[in-house]
Structure I
Amino acid sequence: MGILDFLKTKKKETQLTSFLPQEIYEAGVLELQDIIAPSALKISPKQLNLGEKIVRTFFVISYPRFLSESWFAPIINLDKVFNISIFIHPIDTAKVLRQFQKKVAEVQSQISIREKKGLVRDPILDTAYQDLESLRDNLQQAQEKLFDVGLYITLYGDTEDEIDKVESEIKSVLEAKMIYIKPALFQQEQGFKSILPTETDLLEVHSKLNSSPLSSIFPFVSFDLTDTKGILYGINRHNASLVIFDRFTQENYNSVTFAKAGSGKSYCTKLEILRSLMFDTDVIVIDPEKEYQALAEAAGGKSFDISLNSASHINPFDLPIPGEDESPSDVLRSNIINLVGLFRIMLGGLTAEEDAIVDRAISETYALKDITPDSDFTNVEPPLLSDLELVLAGMKGAESLVQRLSKFTRGTWAGFLNKPTNININYKFIVFSIRDMEDELKTVAMYIITHYIWNAIRRNRKKRLLVVDEAWIMMKSEDAASFLFSLAKRGRKYFLGLATITQDVEDFLNSPYGLPIVTNSSIMILLKQSTVVVDNLQKVFNLTEEEKYLLLESNVGEGIFFVGLKHVAIKIIASYTEDQIITSDPSQLLNIKRAKEELQMSQGL
């Protein structure tokens, strides 16, 4: 016998109170009702005191003329403790039709009497007549059925204030949809028994609903993120449907991915890149750990190593060609502002006086190369960092700046910035690797690369995805974080989607630009999290307790996928071929390497 069957047989015997310990001891039997019953019960007109909890039951008394689809979802998804019971009692159609015939005649008679008296037509009566006729036709044709429906909600709280607050919240949500609830005054005991899993409707407060509006109450709605176009992100863990989505159909094309190390964030991103390339999307990656190089080679892309000893160089003084809606003066001014931000990062901060000196020196450095706000930037030769150093050397008060800058022009770090740009990014897939860059310069490198990419994007507008892995590195600097945020805001204008990925959630969200980047992202992916950061993520993403524990207990490649107001539990999946290309698992990579070596040996290579 199941628990529900047992409770049904015992419902007449079982009271909402428990035996005293002495009575249980004397009886010598501990039954199920003794275990599940509360320690004490107090029944009041407006609520119950159930052990240490306060319980209050409500019922729905009125519905609007039309009920929209999933109108009950905001209540179901509230992060509160409550029970809901929906009792559906079918009504005999033949009996209803007889009553309808009488009711239709009454309404028609009232309309006729008003017409004979010459009164203005009553829209309420006209609407009621049309609704009755329409429903009667549907019932006669068996397209609809009628039901007595009881909808009861029981709230739980530790204090009356807590219950009042939740009650007010639920009422405001429902009354906005013209649905009204009332507390079960002097019937709280019956109300509580009605929400127990015993299928007993003791309140019997019913509203008549036909099939269509009744179906809108059905609470077990599983969100799908399956679109007619887009790429496959994974499998919906709730119902095994496909999570197919196109980021370029949203209000912005940005995404953020938060995950602890080893939880599959890079794997997920590589999979999206591989599938996006098939949909004519250009992809650019800033790669701090050289994880994307193999993927670039397999997909016919190009990988550039950016380091002190690298043969690839980017000149931060490069200027983009102004677009149709841009003037050369605006482009030059914007570039100067970005360069001042770069020097703040490079030189460990600038005083107000130094900031002004650097700003003026950059303008004069461009002028030395005949680059002014009125110039044509098409064939200009941009200056180098050493040109700026010469200008600063001739300016009063710039001695400290020249000394600090010399490390980048003539010192240990001279091979990094002080050379003309010599890379070509006219490929579908580009990777900038900064793994071999000194840690002190990684923020500088990422800032320069993103600035260079931004100039290239503005020069030629097309569908692109920019992936910034380990974005927390940029978030450590306010200037770098500010520039990343500007990309998130302005990228849509140039058909650019920005994907920021990080394992250091605290550093990312503690930045003043962290949360704004999140709010400017249409897609959010949360994979397995550590206990240290999950509480912070719960606040930022308004997660329920169940979703919080889902993130803590997820396996590699599992988490929650957010798009707008919808989110689903997702499992990232790849085909065998995709997995062989994108995996970063050391054991898998070793096996792949051994397999290649064995194949070469067998072929006599």
Structure II
Amino acid sequence: MNQEIFISERVKEAVKSLYGASAEGMPIQMQATRKEFEGDVTAVMFPLLKVSKKSPEATGEEVGAWLKANTPEIESYNVVKGFLNIKISQAFWNSVFAEIASTEDFGQGAPSGKTIMVEYSSPNTNKPLHLGHIRNNLLGSSVSKLLAANGHNVIKVNLVNDRGIHICKSMLAWLKRGNGETPASSGKKGDHLVGDYYVLFNNMLKEECEKLGCEDKDAPIMKEAQEMLFKWESGDKEVVDLWKKMNGWVYEGFDETYNRLGIEFDKIYYESQTYLLGKALVQKGLEAGVFEKMEDGSVWCDLTADGLDRKLLLRSDGTSVYMTQDLGTAESRYSEFKLDEIIYVVGNEQNYHFQVLKLILKKLGFDWSDAIYHLSYGMVELPEGKMKSREGTVVDADDLLDKMYNTAKETSLELGKMDGMSEEEQHKLFEMLSLGALKYFIIKVDPRKTMLFDPRESIDFNGNTGPFIQYTHARIKSILRKAQVSDVVVKGLEDTSKLLDKEVSIIKMLNNFPEKIKEGGDAHSPAVVANYAYDLAKEFNQYYHDVSIMREEDEQVRMFRLSLICVIAKVLTKAMGILGIELPERM
């Protein structure tokens, strides 16, 4: 039961009773009462002056008096200028808690009828996943869960960039220096092995340029890579067979990392299959006069009249670029799913790309291009600076996951939280804590912001971290085990005078959970839910410190308090579940 909606409906009744006017369609403005005033909800009186024909203060006094006389749930009111501050009774909050406790899918939005596609991950098959990919995957996965919690039908997709000049670089380096090396013979994950050859290619390129005194584009090895790309697009069997083999190694490596992170997709697209769709669309654009072919055979779209520049769509040799396949992929997705929105989770260095993509689609006559949303997120930086793939200085995702696991293990053992746990239980806990630390630390930051990642800070059991929330949940479960209850749900307190102010504060916070889900969904920001979970965990710990639960002599009050913390645990589980984070039963 939302308190602002409840009071808004009662204000409408007051307007009708006091002034004989219908408030339907009238903008009844409600907001949380400011901390310096007494009250829970504030109704703004200014929109009502048309029907009251009185001052804001007089209108507030009349409406407040009517509400107090006709609404048992209202305890008191006060008027500050044109603002009616309303204090809601403890009985109301008691009934709100009973409703929350008895609602199994509390926080889940009603079906919206909308279908939304979220594209994330989108790795290149010339290197393993790194820290930047981790932020991408965690954002994409949590945004998908958040939108589903808002009642939308969500389709999670991955577009694998499995072709192009970058792939040919790894392939060519392997041909020249690989000596038949495979993941099996080297003991390396396939994505790591191929990534090593991508770095090797750039080292070889640098050596040639230094030796010949030429630019990168003029180096013989770069021309060989471009020739290999042309052969691939021409269907050369030898090149295609090598491409299939090396990409196969990469996919096996990717799957291991995805499984460890808990990342899933409903459908995977491959650029090698979609770029032809884009080429066909470019041909249609040429025929319609939207694009132009130059003397060298390259195809461009002139966007200068729109304040942008000219965009290359096909090279002079007929090979495609990223924009080519993005056009074709977008058109095929909308044709197949009739989407209400498609969200691309891509770093902010591609802001211009998506501005161009939407504009070109619009010029091609696709009005649904307005439904494309670029979830532009900031880069992840480290204390030592930015990462560079070509130089092999990225933070590898698998290495980071191992480091997080070891840090979680070391920290937990130092704090002595492993008493009575078997080795298998400890391993599961370390994995849970390490993933919780990593995911929460990344997701709690607004997606649009550049973030600094510090593994040691992320796994702290105090402060705004995943392990702090995980430990809070384990503490609640420990209390419930000691009370020998597993799932306490009661109607609330019979004597609401025994409801403490701190308990009312917690009930209010719990009642805000659906609003936080909606707020996060509207903003495409799971950070809203992450920080809500932290605030709720923090509120519980203060409550646990100040209020006796197990030693409370009044059985009815004790059972209510056990119910309250049980519901806190449930809401924490749901909130963290949206972030893809598991909460332990014991620590």
Structure III
Amino acid sequence: MRKIVGLGFAAALMLTAAPAMVVLTAPVAAQAQNGQAQPAAEAARFTAFIDNEFEQELKLRPQRATALGRKQDNDKWDDISDAGQLKLLEWRRASVARMKAQFDRAKLPPETRASYDMWAMELHRAEATYKYRRYQPPFYSFLYSIHSELPNFLINTQAVSDAADMAGYNARLKSLGAVLDVGIAESRQATAQGVNAPKFEIERVIEGSKVMISGQPFTASGADSPLWADAKAKVGKLKAAGKVTDAEADALLADAKAGVLGVKAPYERVIAWANGELPKAPSGKTGAVSLPGGLEWYAAALKLNTTTDLTPDQVHALGLKEVERIQKEQDALAQKSGFKDRQAFYDDRAKKFPPTPWTDAIRADYLRQYNAAIARNRSLLPSVFTNLPVYKAEVVREPAFSEVAGGAAHASGPNLDGTRPGRVYIHMLGVTDDPANITDLMCHEGIPGHVMQGDIQVRQKGVPKFRSAYRYVAYGEGWALYTEYLCKEMGAYQDVASDFFRLDAELFRAARLVTDTGIHAKGWTEDQAVDYMVKTGRRPPQQARSEVRRYITLPGQATGYKIGMLKIMELRHRAEKALGPKFDVKAYDDLVVGEGSLPLAVLERQVDEWIARQKAG
């Protein structure tokens, strides 16, 4: 991170009678020191203020506290009700008002102004999120529907290192059903306003909910249900580590079992609600344009996800332009390798590596290759970075209750102290992908992509604490896509095929710009979108279907990748042109990843200020 720079001693210099000598008188030196100290002191005061505000936010968002590795309120869920969402918004309104009343932005050092701007911007984002909350009810999202997200949080995010942690885990288990009931109520309000979840999502909620209440302890025999298996594993680790006695372990397990059994009725209510929704659940044309007021919502969703003011038409046109550019680069690479064009290259790979049904042996081999790629990428980082990750990174299979054929890989960064490593989750149902994709995928999801960025963000020093927690899609996904290009500079792609599939991955993200806007602003049907993603985005049919369904239920999210990458590349080219031989790619990459997740407009200001400092130096 950059140091806080003072105002300097310019204008305090006084010439004496002695030739070629500069003397700084004591009173003026003291004034200069005060000039330096004043912004630094104001920055420290601002950081203390915002850190206190963030602590208040964490009281309203206990799940965020848990994700950060905090122990506080690890027995509570976020309040997703209308009242809870309004309470959070009203708190943020008051917080920003307090900040503006107590601080003059112009008197803060440049580094601190970024945090000021982000805190103010969060109010605008919160206002939009609350205004359009009916368009994203709790069971609507293909990735974040609470029927699977809440158990996933308990299993993969809530760390248990002692008996008190397990007691908090059990308390959340026991109150999980209450959150599901709130989710049903919120979803009914959305339906009343004409926002119905697509049929495929309702079907997914039903099937996923059934998984959660199947197996032991709901049955006398068979495999353990997901939550029961996790509770047993967590208590087992405590017992093996000597953190609890046999009697304490038995008591914790008994409490957990009661909590697991307690989710049966709530999940049955979710299933009953979903079955009632099926007859009216839409299929075919299901984008925002088909919803009342949906185009307005989609414009807001684009702004939230890209942190820009780009319109749907602008994003669509940009996508078409990028698709054409990348295809030309693929043709050139294919021809350089002796093939007629990109299609001939794809055809050759398909013959050599046809899609194969997953087996346990194939899964084990792919996981070995994924983890090896992570390790190899880590060893190459010093060529383009000085700021390196320190925590463990691992690649694991997607949990059974959320795994789908063709599902997109995704990642989570480590927690604050690294006790929960950074993880990449891979869906291993359906058929395999070309192994030439492995390197690029691990660049994006793992290192130097999401996992590395999260590793560095949670360890940020000298900035307000909220900076380690906030995430912006365009920055995070743009960074990960930019790192696919960095991996080429690092020498991670060991053959033509892996480099060709780097371009394939970029083509896929460019096609997303076209598809997302096609669905939500131009009235594309699901099948139209799938067809485009198969023919132009080059995705296998199962994956194309899964991707399109994700875009339908998360409007705008898929556009953040390419929009963010293009901005990071634009800023790099700006720095290269401005600095010439003084440009250092390590310094640039360290700057962008070291700033943590930022809105793109704030990132641009930070880079421009860095360029000015480099030129002055």
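No value in this document is a laboratory result; all are computed from the given coordinates. None of the values given here were measured: they were computed from a predicted structure. Cβ atoms are built from the backbone, for glycine too; each structure is taken alone.
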One of I, II, III was used to calculate Cα extents along the principal axes in Å, giving 88, 66, 38; which?
II
For 22.7 (Kirkwood radius over Cα pairs in Å, for residues 96-447 alone, calculated) the corresponding structure among I, II, III:
II
A value of -21000 was derived for helix-only ellipticity at 222 nm (-39500 (n - 2.57) for each DSSP H run of 4 or more, over all residues; to 500); which structure in I, II, III was it taken from?
III
Given 5.1 as the derived value for distance in nm of label points 7 Å out along Cα→Cβ at positions 184 and 528, which of the supplied structures I, II, III does it correspond to?
II
State the single structure among I, II, III that was used to calculate distance in nm of label points 7 Å out along Cα→Cβ at positions 80 and 512, giving 3.7.
I
